[in-house]
Structure formats: C-alpha cells, structure tokens
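Have a look at these structures, which come just after this line.
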Structure I
Amino acid sequence: MTSTTPAPPTTTSPQAQRRILTVLVISQILSGAGLAAGITVGALLAQAMLGSTGLAGVPSALFTAGSALAAVAVSRISHHRGRRPGLAAGYFTGAIGSAGIIAAAVTGNAVLLFLALFVYGAGSATNLQARYAGADLASPAHRGRAVSTVLVATTVGGVAGPNLAAPTGDLAHALGIPHLAGPFLLTGAAYALAALVLTLWLRPDPLLLARTLHTQQTPSTPTGTTTTSDQQHGVAGRRSLGVLLGALVMILTQLIMVAIMTMTPVHMHDHGHGTAASGLVIAIHVAAMYLPSPLTGWLVDRYGRLKVASASGLTLLAAGIVAATAPGDSVALLSLALALLGLGWNFGLVSGTAIITDAVPLATRAKTQGMVDVSISIAGATGGLASGLVVAAAGYPLLAVACGVLALAVLPAIAATAGSR
C-alpha cells in the first residue's frame with residue numbers, strides 16, 4: 001500500500017508488449033520475403049554477370065558488409081530516437097538497394113551491382129535488429145520467447161520468398177528485366193512495406209518505453225548504502241564475459257551459415273538444378289532458421305542460454321557433414337543439410353541474443369547490440385566472400401566440412417565462461 005511505483009507501468013507494459021510484438025510480426029513477414037528472395041538468386045546473378053564461380057560469393061559478402069554499416073546506423077538512430085525510426089530507416093534503405101540491383105541487371109553494370117548490393121544489406125541488418133525490439137519490454141524469464149516470436153514471423157515470408165523466385169523471374173522477363181533480377185522486385189516492395197508498417201504502427205516505441213518503465217520502477221539507493229569497488233568490478237566483469245560469449249556464438253554461427261548457404265545454389269546449379277530446385281532448398285533452409293524459434297526460445301528460458309548455445313555448435317557440425325557427403329543431384333539430402341544449417345543458426349542466434357540482452361544495461365543496450373551485429377555482419381561478409389574462393393579452389397564438400405569443424409569452437413568458449421561464473 002505504501003509503494004511509490006506508479007500503477008500504469010505494471011499494466012501498460014504487457015499491453016504495449018503485445019501490440020509491439022504484433023507490429024513486429026507483420027513487418028518481419030514482409031521483410032522475410034524480401035530477404036529470402038534476394039538470397040536465392042544473388043549468387044546466381046553475380047555468376048551470370050561476372051562469368052566466374054569464384055566471384056559468386058561476392059553478393060553475399062557485399063550485402064553482409066553493407067549490413068555491418070547499417071547495423072551501426074540503425075543502432076545509433078535507435079539509441080537516440082527509438083526503435084521505430086531506426087528500423088524503418090533500415091528497411092527503406094534496403095528497398096533502395098533492391099531497386100539499384102534491378103537497374104544494374106538491366107544495364108549490365110557490374111559496378112552498380114556491387115554498390116547496390118552493399119546498400120541492399122541494410123534490409124538484412126534491420127531484419128536481425130528487430131529481434132532486439134521484441135526483447136526490450138520482456139522480463140528476463142521470458143526474453144528467449146520474446147526474441148523467438150519476432151524471429152518466427154520471418155518464416156512466413158522467408159518460405160514464400162524463395163518459392164516466388166521463378167514467378168517473379170517470369171514477371172521480370174515480361175517487363176524486359178533479366179530473369180534473375182525478378183526476385184528483387186519482390187524484395188524492394190517487401191522492404192518498403194515493412195518500413196511503412198513500422199512507421200505507422202510501432203507505437204509506443206519499445207526501447208523508449210522500457211527506459212521510462214525502468215526509471216519509474218528502479219528504487220533509489222537507500223541512505224548509507226554503498227557499492228564497493230570490488231562489487232562494481234565483479235558486475236562489469238560478468239557483463240563483459242556475457243557480451244563476449246554472446247557475440248562469439250552469433251559470429252561463428254553467422255559465418256558458417258552464410259558460407260554454406262551462399263554456395264549451395266551455385267553447387268546445385270553446377271549439377272544441373274534450376275532456380276525452382278534451389279529455391280525449394282533455400283526455402284527449407286530459411287524455414288529451419290526461423291520456424292523452430294518458439295521451441296528454441298522456450299529451451300533457452302527453461303534450460304539456460306549456454307546449453308542451447310552448445311547445441312548450436314553440434315547441429316552446425318552435423319549440417320556440414322551432411323552437406324559434404326550429399327550427392328550433388330540429391331535435392332533431399334541437400335535440403336536436410338540446409339535445414340540443419342538453419343536450425344544450428346537459430347539455436348546460436350536466440351541463445352546469443354538472450355546472453356547479450358541479459359548482460360547489457362538499458363542505458364547502453366542499443367549501442368552495444370548494434371556493435372555486436374556489426375561483428376556478425378562482418379563475419380557473414382567474410383563467410384560469403386571466402387565461400388566462393390574455397391569452392392573454386394577445393395570444392396563444395398571441403399567448404400562444408402571446414403565450416404562444420406569450425407562450429408565446434410563455441411564449446412570451449414562456453415565451458416570457459418561457465419567455469420568463471
């Protein structure tokens with residue numbers, strides 16, 4: 001009866017969280033369609049325009065490098081003005097990049113293609129940053145499930161996008177646009193609509209509201225109570241370890257996922273498969289990246305972040321082995337490999353996001369999350385660029401095995417962190 005905490009925060013926060021998650025789900029469905037459509041044909045478009053398999057990984061490298069810059073921009077806007085303007089600006093920039101890719105394909109201009117792919121990466125960065133918006137108002141006990149709700153929404157668009165590669169290619173051909181540029185018509189429209197949805201309906205802003213509620217609900221330090229230097233250093237040390245571990249888990253899973261995913265359509269094309277078959281495999285992969293999110297979120301909240309992070313490394317190892325041993329003409333086995341790849345990525349992303357969010361205070365949350373996503377994007381760019389070179393020099397199976405073995409690096413890092421707690 002004597003509490004000074006205002007009543008509205010305890011009732012407004014759950015209501016606001018439900019509304020915010022609904023709007024984020026809608027925007028993620030749209031952006032997922034755009035993201036997956038571009039992934040399906042990006043490498044093939046570069047291979048056709050440049051005439052080189054070794055350079056087929058360049059699109060993935062460029063749009064993930066662009067997403068690194070976009071992650072900084074989106075996080076800074078979010079830090080100063082809130083999630084709504086940050087996310088909307090990121091998706092709108094991705095739509096501009098999509099238009100540039102179409103123009104490059106029509107004119108046959110490789111330089112414009114590279115520039116547009118870089119700008120297009122903003123959509124990918126924003127798609128990932130949206131998961132943080134879902135966690136802003138969530139309690140620590142439900143943080144994994146909040147992140148997973150946003151991620152799973154991407155499944156709907158992510159599955160539809162690759163399967164629209166062939167129809168949008170036909171539409172593009174009818175409009176006088178190269179067939180492989182067709183999916184970027186869908187990408188541009190989807191990103192633009194996602195930006196519009198967020199601009200109009202992401203209210204209240206989740207990060208700004210979380211800061212307000214935190215200020216209202218945090219009691220003042222009682223008179224005579226002090227915090228020792230050792231206590232402060234201990235908290236700071238645990239936070240640093242959390243940030244480092246969460247970042248490492250997500251960096252490794254992103255690098256491995258992008259490397260194998262990027263070259264799988266090229267590998268299939270070299271074995272006589274068309275865009276419909278590669279689109280199906282990528283659709284299964286994207287579904288596995290996002291569809292298990294509710295289960296993953298529950299596992300993270302129920303059994304802990306570190307156990308699920310460990311599972312990501314083992315699952316990615318299995319994905320690499322299956323991809324390396326699958327015959328080039330087996331769509332079923334390649335689909336299984338890419339499904340395991342997506343599932344391992346999902347385990348790493350949800351657990352890593354929860355680890356980061358737990359470790360970072362609200363005052364610096366957006367900035368730190370942005371810098372972590374920059375590292376993730378750089379890892380993806382490295383994986384995309386290196387994948388084409390490795391396949392050209394040594395073949396797809398070696399790439400897959402090497403990535404699977406690399407995934408095991410998360411295990412000693414997790415063991416070391418667990419031992420220090």
Structure II
Amino acid sequence: MTEHFDVYCGLDVGKSEHHATALTPAGERIFDKPLPQDETRLRKLFTGLGRHGRVLMIVDQPNTIGALPIAVARDCGCEVAYLPGLAMRKAADLYPGRSKTDARDAFIIADTARTMPHTLRAVDRDSEVLAALKVLSGFDADLTHECTRAINRLRSLLLQIFPSLERVFVGTILTRTLVLDLLIKYAGPTGLREARRGNVLRWARNHSRKDPTKLIDEIFTALGEQTVTVIGTDAVELVIPRVAAQIKELKHQRAIVAAEVEKLLDDFPLSIVLMSMPGVGIKTAATILLTIGDASTFTSAGHLAAYAGIAPVTRRSGTSIRGEYPARSGNKQLKNALFRSAWIASCHDPLSKAYYEKKRGQGKKHNAAIICLARRRCDVIYAMLKTKTLYETKTPKAA
C-alpha cells in the first residue's frame with residue numbers, strides 16, 4: 001500500500017480490549033490509549049481521527065477478535081490494512097527494548113505502516129462471498145485435521161491387534177465407505193471371522209456398487225495369517241466401530257462443506273478464471289482467492305511468487321558464496337496450494353508435463369522441478385487474475 005494517509009492508527013487487538021496508537025506522517029502521537037471491544041468507543045475514535053484527514057487503520061489480526069474494529073473502521077470511512085505476524089516480529093527487532101506490551105505493539109504496527117508501507121497486506125475485500133469462503137475453508141481445515149487424527153487412530157488400533165489386517169487397508173482403502181461400514185458392522189477381526197467369508201461377501205455386495213470379492217478375499221487371507229489373540233482385543237474392538245463411524249461422519253461433513261464452497265465460488269467470477277487452468281480445483285481456487293484476492297496488491301508476478309515463497313532467493317557474498325536457494329519463508333497456505341496444483345498439472349497437462357520433464361532432465365529432483373513449474377504457473381495465474389481471462393491451452397511444441 002503506497003498511498004498517502006494523514007493518520008496511521010495501529011491497533012493491537014485483544015479479546016476484550018484493544019490498544020490503539022495513532023501517528024501523523026511525521027511520527028507524532030495523537031492517540032495512545034486502550035479501547036474496549038465496543039462499537040461506540042471504536043466509532044468515536046475513528047470519527048475523531050477522521051478530522052485530521054485520511055485514516056489508515058492497521059491490525060495485526062484481521063479475523064475473529066479483529067473483525068469488529070475492521071467493520072467499524074470501514075463504516076467510518078477509514079482504509080484498513082493488515083500487518084502479517086512475521087513482518088510484525090521482524091519490525092519489532094528494529095525498535096529498542098525487548099518488552100512485550102500492547103502499547104508497544106500498537107506503536108510498532110502504526111510506525112511500520114508509516115515507514116514501511118510495503119509490508120502491509122490488504123484485508124479481505126468488501127465481499128460477502130470471500131468472508132463466507134474464509135469461514136467454510138477454516139471449518140473444512142479443522143474437519144480435515146480431525147479426520148486425519150481419526151484415521152491414524154483407527155490404523156493404530158488395527159495394527160495393535162492384527163497387523164496383517166491393517167496391511168490390507170493400505171493407502172486410502174481404509175477410508176472407503178465399504179471398509180468403514182464393514183468395521184462398523186463387524187467391529188474387527190473377531191466379528192469378521194465369526195460371520196464367515198460367504199456372509200461378509202454377500203453383505204458387501206449388497207452395499208457396494210463395485211465387485212468387492214477381491215477386497216474380501218484379501219481380508220480373509222490376512223485373517224488366516226494370525227491365530228493368536230492379542231491381549232486387549234475385546235477393548236479395541238469396542239472402539240474400532242466408533243472410530244470408523246466418526247471418520248464416516250467427518251467425511252460426510254466435509255462433502256457438505258465442499259458443496260457449499262462450490263456454490264459460493266459459482267457466484268465469484270474469478271473462481272471460473274482460476275479453475276480454467278489445469279491442476280486448479282475448487283480448494284486450490286478458494287485458497288488462492290482467500291490469500292491474494294484479485295492480486296491487485298501485488299505489483300508483479302515476481303512479487304506474488306516471492307510472497308508465496310516459490311521464488312528462489314539469491315545469496316552472494318564476495319567470491320565465496322554465489323547461488324540461488326529455495327525460499328524458506330512465504331505464505332505457507334498459498335505455497336502449498338500452488339505446489340499441489342503444479343504437481344497435479346505435471347501428471348495430466350501436456351505443457352506442464354513437458355516443462356517438468358525438462359527440469360528433471362537438467363538434474364533437478366522432483367520437488368525442485370515442481371517448484372520451478374509452480375513458479376512458471378504463478379506468472380500465468382497473475383496474468384489471468386489481472387486481465388480476468390480464461391486459461392489458453394497450448395501444446396508443448398507451440399509453447
């Protein structure tokens with residue numbers, strides 16, 4: 001943000017109380033007091049500061065506890081910006097003292113915005129779609145973590161009492177609806193053995209669209225590889241169906257959230273632009289939109305790549321240190337989204353696959369080649385968002 005403002009108001013937000021420090025362009029303090037999480041007091045502050053001219057309100061937390069100050073500031077005609085946590089910590093090292101107080105943090109936020117405006121990021125645009133998308137994406141992330149924990153717990157339980165049976169459910173097989181239903185109904189190896197292969201196969205055929213014969217044969221082959229009963233099997237088999245039911249419910253909730261996200265993206269034109277590119281699906285498009293919006297705050301594709309952490313970092317010192325190294329910083333969510341989309345594109349898109357193989361031919365390892373591809377695709381994504389044009393398919397030869 002390079003615009004000129006007459007007042008820079010840094011707000012160190014808190015659950016019940018904030019601390020606000022307002023500075024003029026010359027660095028003079030015109031306000032430095034704590035404020036309650038109250039609309040009336042916040043509105044009085046922003047209205048008073050507005051008498052000095054254009055006001056930029058900067059927060060260190062734009063979500064949850066910072067949502068009300070942002071809404072009130074915008075309603076009062078103030079501009080709003082966000083100082084990322086990493087930039088905040090680096091900026092704090094430039095100021096004397098090591099104390100950690102709300103007043104000091106609020107001053108650092110305001111002074112950093114005044115002296116280093118390039119460190120600021122735009123807060124979510126005035127878009128109900130993006131606001132709803134952020135809530136749903138956060139909920140989906142929580143569901144994903146819970147589902148992963150439940151899957152690991154289920155694997156651990158099976159491994160504890162019957163390792164050979166756990167090996168049957170390699171990869172994503174364990175999360176298949178049929179497998180989860182089997183574990184819910186029969187609870188584990190004891191229940192499967194007592195039901196016998198014929199009955200289990202008959203039940204599986206009635207609850208699966210594909211032929212489950214191969215899976216059932218593998219299950220009963222594994223059951224025949226162990227004759228001893230591990231201590232604690234009865235207790236484990238009480239837990240297995242409950243954990244399997246938990247995974248099934250979490251998957252159902254994720255499907256509902258995904259459908260809602262898809263509906264929201266249908267109402268957002270830029271999502272169609274992004275998803276026209278090979279390797280960019282609903283979740284990747286949602287992550288990109290949430291982290292960079294329409295990319296209007298980035299001056300170039302290189303700026304965007306640096307923010308994502310996929311641009312190489314040059315290190316030179318005299319004649320002994322020369323080279324480029326992978327960046328260790330950047331927005332992790334955006335970096336992961338661009339990396340995953342590039343990986344998928346390298347498998348299915350001929351142009352991306354050709355570029356990936358070219359980099360592998362140059363001696364780069366898999367991850368390095370994917371990062372190079374992600375950096376190349378970042379230029380395309382930036383241009384697509386800027387011009388609001390769909391992806392144009394090319395052949396490797398034409399490119």
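Throughout, read-outs are computed from the coordinates displayed, never taken from laboratory work. On a predicted model such as this, the values are computed, not experimentally measured, just so you know. Cβ atoms are built from the backbone, for glycine too; each structure is taken alone.
Odds and ends about this structure:
- Among candidates I, II, the computation of relative contact order in percent (Cα under 8 Å, 6 or more apart) that gave 26 used structure I.
- Origin of the value -18500, where helix-only ellipticity at 222 nm (-39500 (n - 2.57) for each DSSP H run of 4 or more, over all residues; to 500) was derived from one of I, II: II
- Computed 1.0 for distance in nm of label points 7 Å out along Cα→Cβ at positions 163 and 291 - originating structure among I, II: I
- Structure responsible for 1.01, with Rg/Rh (Cα atoms, Kirkwood Rh), for residues 51-202 alone calculated and labels I, II on offer: I
- Structure with the greatest value (metric distance in nm of label points 7 Å out along Cα→Cβ at positions 19 and 379, set I, II): II
- If semi-axes √(5λ) of the Cα gyration tensor in Å, for residues 211-298 alone is computed and equals 49, 17, 9, the structure in I, II: I
- Test item: Rg and Dmax of the Cα atoms in Å, for residues 27-138 alone calculated as 14.4, 42, pick one of I, II: II
- Winner on mean projected area of the Cα convex hull in nm² once structures I, II are ranked, highest first: II
- Structure responsible for 1.4, with distance in nm of label points 7 Å out along Cα→Cβ at positions 75 and 147 calculated and labels I, II on offer: I
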